[in-house]
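Derivation of every value follows stated rules applied to the coordinates shown; laboratory data play no part. On a predicted model such as this, the values are computed, not experimentally measured, just so you know. Cβ atoms are built from the backbone, for glycine too; each structure is taken alone.
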Structure 1
Amino acid sequence: MFKDRADAAEQLAQRLRYFKGESPLVLAIPRGGVPMAKRIADALGGELDVVLVHKLGAPGNPEYAVGAVSEDGTVQLSEHGRRLCSDKYIEREVDIQLRTLRARRQSYTPVRPPIEPTGRVVIVVDDGSATGATMIAALQTLRQHAPRQLIAALGVAPPDALRRIEAAADTVICLAAPALFYAVGQHFSDFRQISDEEVIELLRQAREDGTIDE
């Protein structure tokens, strides 16, 4: 059990300390991953940005993820998503979430495009993952840009999700992988929601600190 996201971030930063001096690009999956990634980027002397992905919700149950889409349109579907959803449903859901992601990018980093990951050590950070879908979509998108090393760093995930994530990353660092897993939030004493305003403020702080290069 983590006290909060700061606790998990400090533990991940310790596990990632070997990348200090490599000027890693630390990419947060919003919104919960952003305060963690900010702490990790600060600890490693890295550069902070966000990688935008959004889960694809099941028909009639938008909280139940059947896959994920990244801001460049890369789609990752789970096996049960392929069985449960029609192509038409997925196409419509992808379109809805892409509009959300593009609006979020405009809000988060209105004055620049995403930071280029080519040739860099890239660390993708999230507080946790129940299915692996959003993390995998982020990793698959980034892989197309030929990073030197692609690392997934997260607080908690079930073993089956970790196995799927491991297939998409060069290295996976996960602090906890309990077999009995219901939700990411159950593993944090404080798991309050992070607002868009907090994300924007953290990115602003990173620009002022020099951990975002405009």
Structure 2
Amino acid sequence: MRNSENKEASYAILGFGKIGHALARAFARKDIEVSVATTRDPESFAADAAAIGSTIIPTTLSEAVKADVIFLAVRFESHPDVAKALPSWLGKIIVDVTNTYAMSSDELGGRSSARVVAQAFTGGKVVKGFNHLGAAILAQDPAVHGGRRVVFLASDDDNAATQISTLAYNLGFAPINLGGISEGGLLVQSHGNTWGQLIFKDLVKFN
């Protein structure tokens, strides 16, 4: 059953590797329904989904992309293929959880990686987020010694950023908005063989 605080939106995680599993655990912890999909038959990972929780729903890619909010948890190189699943992503929020380690600025055309993703998902509103933590940390309960584990968000769309900030808070995290994806997004992406200033910074926010 979907959490009543989030009944107005549907959620999906595309990619069910370590990061996809970690995100699914965050949803399961708060009893929020989320679809999970890969390019494989959903039956092949149904047992893994069930082991995480009853609100984790294995499905096909074509069904998952019908969700309002989509977490892109695939390899960065795979995002163009995922983008082809719909001719237009108008009205959808894509949370870019990808990373681009060892990819040069030239390969990205001098753009932030989130900007590249945004251009692939025509019409969608992209929020860079949930990618600065390793999967093992992201999978943990974000409640830490009375505080909340920080997740950084960056977007050019204020409304999308607000929606994902609210979701992050409902999942137990402390969201911090870094601004636009061409500025704040650079803080949470790699630059060639080095990481952005905020990558792997495991921070906890106390009220």
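A value of 2.3 was computed for distance in nm of label points 7 Å out along Cα→Cβ at positions 38 and 86; which of 1, 2 is the source structure?
The read-out comes from structure 2.
Work out FRET efficiency 1/(1 + (r/R0)^6) of positions 14 and 110 (r between Cβ atoms, R0 = 35 Å, to 0.05) for each of structures 1, 2, then name the structure with the largest result.
2
Out of 1, 2, which structure matches -12000 when helix-only ellipticity at 222 nm (-39500 (n - 2.57) for each DSSP H run of 4 or more, over all residues; to 500) is calculated?
1
Taking distance in nm of label points 7 Å out along Cα→Cβ at positions 166 and 198 from the coordinates of each of 1, 2, which one would give 3.2?
Numbers: 1: 3.2; 2: 2.1.
Attributed to the structure labelled 1.
Quick check for you: by distance in nm of label points 7 Å out along Cα→Cβ at positions 46 and 118, which of 1, 2 is greatest?
2
Looking just at relative contact order in percent (Cα under 8 Å, 6 or more apart), which of the labels 1, 2 belongs to the structure with the highest value?
Evaluating relative contact order in percent (Cα under 8 Å, 6 or more apart) on every structure, the highest lands on 1.
Please state which of the structures 1, 2 yields 2.9 when distance in nm of label points 7 Å out along Cα→Cβ at positions 30 and 158 is computed from it.
1
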